[in-house]
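What follows is calculated from the coordinates using simple rules that are stated; it is not laboratory data. None of these values were measured; they are calculated from a predicted model. Cβ atoms are built from the backbone, for glycine too; each structure is taken alone.
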Structure I
Amino acid sequence: MTHRFFPWTALVLAAFASASPLAAQEATDGRREVNVERYGIRVRTPQAWQLISWGEEDRAFVLRLPQEADSPVGYVACELGVAPDSLEAFLARQREDDEAERQRPQPRFELTRNALEPIDAAEYGEELASQLGQRLVSEWTHRGDDGSRWYERRVRVISDDTLYTFILATDEAHYEAYRLDFEEMLVGARFTPPRTGVRRMPGGFWMQQEYRFALRLPDGWKPAFGPSDKALFFATGASHDAFTDNLLVLASPAAPLALEELRTALPDAIRAEDSRAEVSSRVVAQGEGQALETVIHTRRGELRISILERRFQGKDRNYEVKFTCQTEEFGRIEEALRQALDSFREAPEASPKTVL
């Protein structure tokens, strides 16, 4: 389990300054709207919760909670991720993490709740209950070196093939009060499809709108919301419990690539970082030029994964295009992945038809 702590800043972003369709309600019930359209999430929160981060990397928002200055934590956040095949996979993973933590001489946290719950239509409304279906609620008790305790509550839901994780982290004194506000925020949440920055093109291509490159995806793959701002294009394939096959496209300023030198040096560099990695590299054709193609077989915990990537120089920039799959799935679709890589092209004059 990864715990993330966010540096607090004095800057309140302009998101609250814009006109809100709920402005009349804000004036009477002490709540305000946080609407992050690109991430597909809109919630209403107490006005005292200070917005300190909005639409950064995989975080739709982070809000600071008012409490004592010496409190170890105090925030509410919403993070986006690749949706697993089901929430049951996360439930099982957290049980395993908790068991591993219990084996430590001095456990840092204790998982006190980890349960799947149906979305109650009477509380959430028929529309949201039908859209989400169920949620995974997990709670931890953390203990500081001084014996103090603080609590973390995470509620995960899946909407539009995206995993939304809502996080409440607060000290013991404020937990019960903020938990009620947190639940009220979730009841009023509204979800729309996150913006992927990708358009459907003629001929089965998907085009990145800002950077104007396009490629075809293997059958069954589709664009998805990227895990970070560095991902210019992100897509997902088959899900395997908590892991989902994925495609990632990165770019950097155009510069000549010494492909033969990379072919020799890159495998050693990868093995130096991952001693279990099996790596092979070769130079292949890529459009009118060439690319360095690298195949990596390794493990992430008990999961066997395979990576197929190409690095090449385009007209406008250098690209790194990377497929990451469960190894068994990779063996089945390896040729389809290479066909997708071969289809990559810069498309400055492309004319989109259907907008995602």
Structure II
Amino acid sequence: MDCLQHGAMESPLARYCPECGASLAFATIDKEPIHRLLPYRDSTLVGYGEVFFVCDCSGMVHALDANLDDLAEPLSCPDLLSEIAPGAAEGYLYFARSQGLFVVDLVAWVQGRESEATLLLPAQRIQCMLASGNHVSAVVSVDGSIQLMSWNGQSVTAQIPLSGFRQDLYTFAPVVTSEFAFVTQRSSNAGTVCVLQDCMVKEQDLGGACLHTTASHNGVACLVESNDKKRIIEFTSSGVTILVPSVPADTTWILCGASPELFLSGNGSSLTLHTNRGHRQYQENGNIGMPSVSNGYANAIARDAVSSEALSINLLTGNIGSAGRIGDFSFSEIVCAGNRLVAGNGRQLNSIAVEKR
């Protein structure tokens, strides 16, 4: 990582220059596309700070720099749960494995000190997990009870029973604020608000079956369906508000913009921008995947029968632009760290420079 005024920093996890406090960026020499053949497990690609993480098909987790080179010796984590993506927060990397939730100290690992994945919580089942800000939260089954748990580093900050949750329904990743945690399950008509200070739980009627969720400005935005019609609502500790009264019937995912008046929705082949001035559909000749969010931008892959392209969506203005061609049509996931995008297809990783719009 480089400071424009003071040059390269020694720590690969540094974000700011210790001399002047300026934000760091990948070195300017890393502007050309970079490729690495690395067969890896689907949904294990993670971007955090200026480092990328991925688990290869032999069960080794790699920490990669912008050039896709290993920053440290890979760690052995052979039984990661494929349906739960790893997450990074506050200098720790969290994994869901068959024995429970595991954690790795990123600073110790990347600096070459002896490090390994250590058991944070033994659990019969981890239903979902999300690392955000300075904490990680998960819905877990422990001794037959479904619970919401949150950690800062390796310290438990909340443990709340979710007695109304069902084992057979998919649980969306929780959204946690300083005071509340919001949790939902697919096909359920109720959203759960957990009050973190006193561990109290209450339910909100969503007005329809929940199909997808995303963090909103005040709580959680949900794509709900009722009477064969879909809309976007927000549920908070105080109630439910309709954000977008109607979205296309084939909508499968939603995303809230940085502006309270901007929302995105998609169906796998197109995406739609909803504003207070109406909506605008963006469509490619092929498919547009669900975006991943980083640094105020949503990054998605548009692919046709020949090639894949990275789209960069400004979540404040709604401007959509191309961040560059990735490779052939098979690329399916994309993450961002620093000013690099890394896309993968399960066989190889491609790193390209971000062109902000």
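Assuming 1.8 is distance in nm of label points 7 Å out along Cα→Cβ at positions 193 and 217 as calculated from a single structure, say which of I, II it is. Traced to structure II.
I, II: which one has distance in nm of label points 7 Å out along Cα→Cβ at positions 41 and 121, as calculated, at 1.9? Value 1.9 for distance in nm of label points 7 Å out along Cα→Cβ at positions 41 and 121 corresponds to II out of I, II. Here helix-only ellipticity at 222 nm (-39500 (n - 2.57) for each DSSP H run of 4 or more, over all residues; to 500) was derived from just one of the structures I, II, and that gives -6500; the source is I.
For which of I, II does semi-axes √(5λ) of the Cα gyration tensor in Å, calculated from the coordinates, equal 31, 27, 19? Structure of origin is II. Each of I, II could give distance in nm of label points 7 Å out along Cα→Cβ at positions 97 and 289, but the derived value 4.0 comes from I.
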